[in-house]
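The structures come next, written out as structure tokens.
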Structure P
Amino acid sequence: MRFQLFKCEISRVDRLATTFVVASDERRASEIVIENEIAINQENQGFVLERVDDVLPPDQRKGLDALLECCPAGLASYNAKLGWVAHAIPSPKLHFFRIQEAEGDEYFVIAPTADVAAAIYFELIEVHDDQVRLFRILDGFAGLKNDSMRGLPALLEFGPIGEVIWSNERGWSLA
């Protein structure tokens, strides 16, 4: 059975949250959104679902067929380098990772698992055939001060997954 991809816009008290849902039909997508809202204990003023798998532009279709044919129903994100990625099952929660290279460079990534964070990291860097890169994947929150949390809750709610950067003006945002 081939699933469908729905864009979901959820009205929060203070903002509009957007996520993507993989489901067999709109009714099932709605159930998944409601189940997720209950699981993360969030209130909303309603949500709107729109089927988008048949109208996505060609440059946003990377991994879409595999997503719709192989992944379980649930939440998903699009990353320009990796394509479509299903959020971790059974919990769709996203995590904040710090990737620290032995040479001192650091990257911050939002991803459902450390494996996906590593895949994002390898898309960010260039590694030549004879080159070795040593790195550690750490909890991104370790050592982070409260005033450096701006923007993270919204990114961790639904993503999208990918590299995030800090700006004094905006807080954390997708790179």
Structure Q
Amino acid sequence: MPATTPAPIPPDLLTAALIGFHRAFNRLKADAAASPRDDDGMTALTSATECLFWACAIEEVASKYDATYGTDADSYGRSLVQGARWARNQGTHQLAFVVAKAADDGEAVPEIVWRPATDLPAPEQERKGQRKKYDLHLAGQPVLRTFSHLAGFFASEQNRAGSLLNSATRGLGDLRDLGGE
């Protein structure tokens, strides 16, 4: 039986996903800033999980429908999304609490960081070295920094000639602006 080519994704749905990511990122920034000192990151958990959802959805569409994604997209950005996918899978399939407050070092607002993988439940499955990417790029790192890097990766994909994000969002400008930043 011949392989079938997936139907193209409507550009407006990809645009909606990018806007969803940026709006969730803005909520995460607000949640992190409003997080009480003693909540250990719970205030930021839902918006961080939503950011993970959108980032992984965007990457899944790009890897499925963009023939140039695997070869021409920034390798660091792709690797970062794979680490984010492990966090997303932990958060959704294991209902794991993937973020925590960093040790209190006297900052006015303690930073929200990714928990070490060893503090999370064992996953049901390991895929494509995702945990290794999580350990390399996310574990112990500031959550806001991760999503800032992902926002930059998606913006570079919007600007990369021939990319799916470029063709889907052509003429819309930087979607970070649409997210309310």
Structure R
Amino acid sequence: MQQDQLKTAFREGLSELFSEHFEVFLKEKGIPERYLPNDTLSRVIERQYDSGVDEFLNETKNIIDEDNYRVLVQDFLFENYAPDFIALKFEESPSIDLEDIVEDLQQELVLQVTKNEPYSKVSRGFWQSKIRQLQDIKTLARYSQGDDLGEFVEIYAPEWKEQDED
């Protein structure tokens, strides 16, 4: 069995596993994928490949043959890459900066309320102060799309009419 074949099978298995969990991670966190660099997933996979391929090769070098190597890859991945571990690797990724995502979503929400009537009559500073209090990515992502702005205002800034600048 060629070592290159094993490495390729390991990379493919790792890629498939992390890809499946990436969508779940984004959904659970409420992170819109457009706020991440395009190569976020591939960077995480590459880091895990670099840190795991040697261990995989060492653990399986004496038991691998043409007939069982794919099963051994899957078994190794199952034993060493639990869903919580994978989620942690996404959270640790330098490509996924949750604070930056929150800030971007806050700015987008400020833009939404300041460009939509009747909320645009209120100062930008008022909206920024209200929106800065929101830190939940799911909530920010929902409102930053411009949907449910009335609900956002009702819940987080019910006194907005008193701020009317007219």
| query | Where is distance in nm of label points 7 Å out along Cα→Cβ at positions 49 and 121 largest, in which of P, Q, R? | reply | R
| remark: Value 1.3, calculated as distance in nm of label points 7 Å out along Cα→Cβ at positions 41 and 81 from one of P, Q, R, is from structure R
| Taking helix-only ellipticity at 222 nm (-39500 (n - 2.57) for each DSSP H run of 4 or more, over all residues; to 500) from the coordinates of each of P, Q, R, which one would give -18500? | Q
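Since every read-out is calculated from the coordinates, none of them should be taken as a lab result. Since the structure is predicted, the reported quantities are computational estimates derived from the model, not experimental observations. Cβ atoms are built from the backbone, for glycine too; each structure is taken alone.
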